[in-house]
Structure 1
Amino acid sequence: MKKYINIFTALLVFICSVVQAEDYNKLFVFGDSLSDTGNVAFLTAPSGFSIPPASRYYQGRFSNGPIAAEMLMQSLEIEGELQPILALNPEKLSLKNSHHQAINLAFAGSETGFRNSVLGQFDVPGLLGQVAMFGVIKMNAKPMEDSLAFIWSGGNDYFNQYFTGNAVSADRVVGNIKKAIKFLYRSGIRHFMVPNLPDVGDVPIAHILAQLNGDNNIPANLSALTLEHNYKLELVLNKLSRLRGIKIHRVDAYSIAKKEIAPNDIFPGPASDCLYRPDISPAICTAVPFELGDGLIFWDETHTSTQVHQLFAEEFSRVLDDYENE
């Protein structure tokens, strides 16, 4: 585990400066496994077994294909790829003269704090840790007013309380998101996209946690927390919208998911029984063809299929189009 932590620490120490955006042609992504395009894969690679395993997950994504954040990048007509921050050479990463048009600072398993453990296996930077990383790489960069920061975070805070035994409040989680936005605003970013949370009680892992804990109320409790989170997030975004020059694009991911997920859709997908095992290994995580996720909502116990990511991405594009047409 120390090997993973050292990589994270080294990144904070050695990264120097980052990219400048113009007319939404620069994108910075922050969050968890909904948006990670390979950071955790790079982080865990030194162990000899990358997470997520390539046998079940598409190119470091926690799904069976491309995910919503990179589809957003494509809709912005940004060239290249949504580069995981760990895939970039820290000594050459510079926002002043960057050819990196989109940088992904999202880490699967992350909560909204500075750093947290993922199932006791390795540490990742949380949302506040990710924006701190951005602060390091942004040093001496040109103004960032036309960059778009995409922030989608919070679900793991609510799930992980059932693994850690430490209760979490929506006030704390939303408060961390507020801190992240204000930090990025002080760094010069003026444009944000902030989806709310899909119902975390409508995820297979919620029902698995209910069985493991002998508490059938867990899915309902998580659903209630989701509603509280989204309500308080909206209040916070309304207040932050008063900041001079800021534009926050809100996305109602909750309603999109509710429209698509019926009760009989809440079952673990074909890639399940791998990531959440204490004995995770190549022998456990045997190959699963990606096309088995076609027509399904969930790819494993937690993560949605690439088709669901497409639905989210279509809403991201619609929200931006509506703004441009105002």
Structure 2
Amino acid sequence: MGKKKNKVRKEPLWRLDDGITFSGLNNWSQCREQFSLQWIDGVTPKKLSVPLEFGSVFHSALENQEKGTPKEVIQRVTAHYRKHRLKTITKTSEKDQLSLLLGLARIVFPRYCEFWREDDALINWVSREEKFDIPYAVPRDGEIREVRLRGMRDGIYSVDSEGTFGIFETKTKGRIIDKEIVETLQYDMQTMIYSVATYLDYQRMPNAVKYNVVKRPDLYRRKGEGLVSYLDRVEQDVLERPEQYFKRYTATVSEQDISAFIDQTFNPLLNLFIDWWESVKKNPVEGRFQSPYHYLNCSALVGRYGKVAMWDAIFGNMRSYFIRQEVFPELVESTLDI
């Protein structure tokens, strides 16, 4: 396949003892080698990903929502994010993209807060923006193996009159397809993992999921149109059609749904994950391809938006990456906290 790569570190950044997040487990299920590059080696793209980074900025604003007015919060979050991100990007085109996505966030977040202000005031929050780190017992042939489940829940809410104990999950999307979301919501892997983690945390089985979807503006930018003019048009569109940008869906989740997920998906997947780690842990940096459980999945090299983020790293070109020091950058408070 690719050229022989010069490994970027002698000791792994991540070990199984650190636990696993949904994004990590999902990444591993798609391609062992891409997971290892990102998690064990710490290889991180310098290149901007507008969909992912718009979501990161928006979630950071939600985490800091109580620290001022929506406009004050998003201004501080975007200023902090710009300073943080400019340390790793150098191309003028990507700096322009950064200005665009931060400008979009400054438009959308205050409108989102205003659109849902009355609804949010009626929600009985059990918790909001809460990290979890929970030991999870994985059964295997009469034995128990343990994995730490890590992550950040956007919220847990209750409606006592209805007996509802639900998970609140926020997603930013380029497109919102109502039918697809409604039909697949209760089978979403992240939602189900968070349901398991919530049950272990609170000893109460969730029975609902409220899916809070925010559309990332995607108006066509006219040829030669300046950033300020474009953002003005976007803001006008959000003001005129807020219902196209902000939607919420609620689905019921039964104890049977969660049990089936545990038995048919989660436990089998975690057992394979542990088997893989046991097979590479003696030399996870240099010797992982000696494991019969480790491989590069050729079918996962090109995705919906083209070549995957690890493409160049797989083929030995490390110029477009930096080596991070945080195991779970999405869980490090100092990254985006204001």
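Please treat every number below as a calculation from the coordinates, not as lab data. None of these values were measured; they are calculated from a predicted model. Cβ atoms are built from the backbone, for glycine too; each structure is taken alone.
When distance in nm of label points 7 Å out along Cα→Cβ at positions 87 and 135 is calculated for each of 1, 2, the greatest value falls to 2. Could you tell me which structure in 1, 2 was used to calculate Rg/Rh (Cα atoms, Kirkwood Rh) as 0.97? Corresponding structure: 2. Quick check on the output: 55, 44, 13 is Cα extents along the principal axes in Å, for residues 215-286 alone, derived from one of 1, 2. Which one produced it? Comparing all candidates, it corresponds to 2. Computed over structures 1, 2, relative contact order in percent (Cα under 8 Å, 6 or more apart) reaches its largest value in 2.
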